[in-house]
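Undergrad: Take a look at the structures below.
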Structure I
Amino acid sequence: MNRKYELVYVVSPDATDAQVAELHTQVEQITQRLGGKIDKTDNWGRRKLAYEIGPHKEGTYVLETIDGGGELMKEIDRRLKVSDLVIRHLVVRIDEEQSVVDRTRTKRTEANRRRRVARGLPPDRQPGEGQRGEMEDDDRFDVGEVER
């Protein structure tokens, strides 16, 4: 079963751009070999660390969004632990958070529809309905403009 994960790793500031790219290539090869897919890679560049990690005060941050299984993430975790270039790394499963957000949004929408029907209104809001009168949602930001 494929799940969605975010992988963030901090590379030593002594590493060159070529070494960071090579590390990304290794992660990509492991992902492909174990049947996963990298959705997005975002190199945040060199940044100051929140706290010193050994002798390091800064590092290169890389964020990757990966679709894959637990075995894939275990293998990536194992490889990053033994890499001398990686100072820290973190793997977080994000598909569960998204499903919680979707469930909450669905419950809220259904509750709003039930309340509207109980009050004798149609289940969905109609154009021009609400506190702003006939304004649409897109027009609400034009209210503050002053004509001269």
Structure II
Amino acid sequence: MSRRTERVGSTIRQELAMMMLHELNDPRLKGMPSITRVKVSEDLSNADVYITVMGTESQQQTVLAALRHSAGMMRSKLTKAMSMRTIPYLKFHLDENLKKEMAVLDLLRKVSEENAQRDRERNEAQNEVQQESDLQPE
């Protein structure tokens, strides 16, 4: 990504977040959707907008459909808010990276708990061996 596409993506992210918060009155937008990142193509013709939504899979799909339905209106509002000749077409996607990150964090937590349990068991076994050797006469 070039510096320009990063700046455009950041500006689009901020503007879309404000629109979603203040201007979209679609009743399907439940679960507080949030924009995680915006990836703009090199030629600035397309912007992939990645969102996360709290809720079930069906609620997430409903919010995604509502945002896709409103994409044209949001693009026209972006035209007024940004000083660019052409505004990228908006494509909304659910951000799967967050789910993957949560799964990895959950696995790391489980591994940490298992390691802690094994350490406790080893310490108990060592303490038992030490106590037995202390009780035996030399």
Structure III
Amino acid sequence: MRLTVYLAGQIHDDWREQLKGKAHEQQLPLDFVSPQVNHDRSDQIGEDILGEQPNHLLRDDAASSINNFRTHVLMQKSDIVIALFGEKYKQWNTAMDASTALQLDKPTIIIRPETLIHPLKELSNKANITVTSIDQAIAALAYIYE
């Protein structure tokens, strides 16, 4: 049984590649999708599709609409959502994606460091599983196949 996992979270480091590599090492039958990880492409997509916008507000609005559309489609097609919260960047998009996953009743794993226990307590309480590392998330996925 192959499952599709949506990887929500910041796009500024290689956490997705680390997680995919660990899943591959364990030969887990998983496919992965995610938000657009090319930051420039994500910011520019509204104008690429709709044409030049008259100001930054409308440029961001156009890009957000198309990025939200992409996220919605890929998340609906996914079997599981993993949302990684890090300490280095603002995590608004991750929180939005995790909330969307929960609203869609998608099985959800939240990865968050211990320093974010308090600010993420309500979201963690709603997720199926909350862990502190990629390795723990992979272990939870592997358990499905036992």
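The numbers here are math on the coordinates, done by the rules we state, and not lab data. Since we're looking at a predicted model, the values are computed, not measured. Cβ atoms are built from the backbone, for glycine too; each structure is taken alone.
Undergrad: Of the structures I, II, III, report the one carrying the highest value of mean projected area of the Cα convex hull in nm².
TA: The structure with the largest value is I.
Undergrad: Starting from the value -16000: which structure in I, II, III was helix-only ellipticity at 222 nm (-39500 (n - 2.57) for each DSSP H run of 4 or more, over all residues; to 500) calculated from?
TA: It was calculated from structure III.
Undergrad: A value of 0.10 was computed for FRET efficiency 1/(1 + (r/R0)^6) of positions 52 and 100 (r between Cβ atoms, R0 = 25 Å, to 0.05); which of I, II, III is the source structure? Intermediate values should be presented prior to the final figure.
TA: Values: I: 0.10; II: 1.00; III: 0.30.
Structure I accounts for this read-out.
Undergrad: Looking at structures I, II, III, which one was relative contact order in percent (Cα under 8 Å, 6 or more apart) calculated from, given that it came out as 29?
TA: Computed on structure I.
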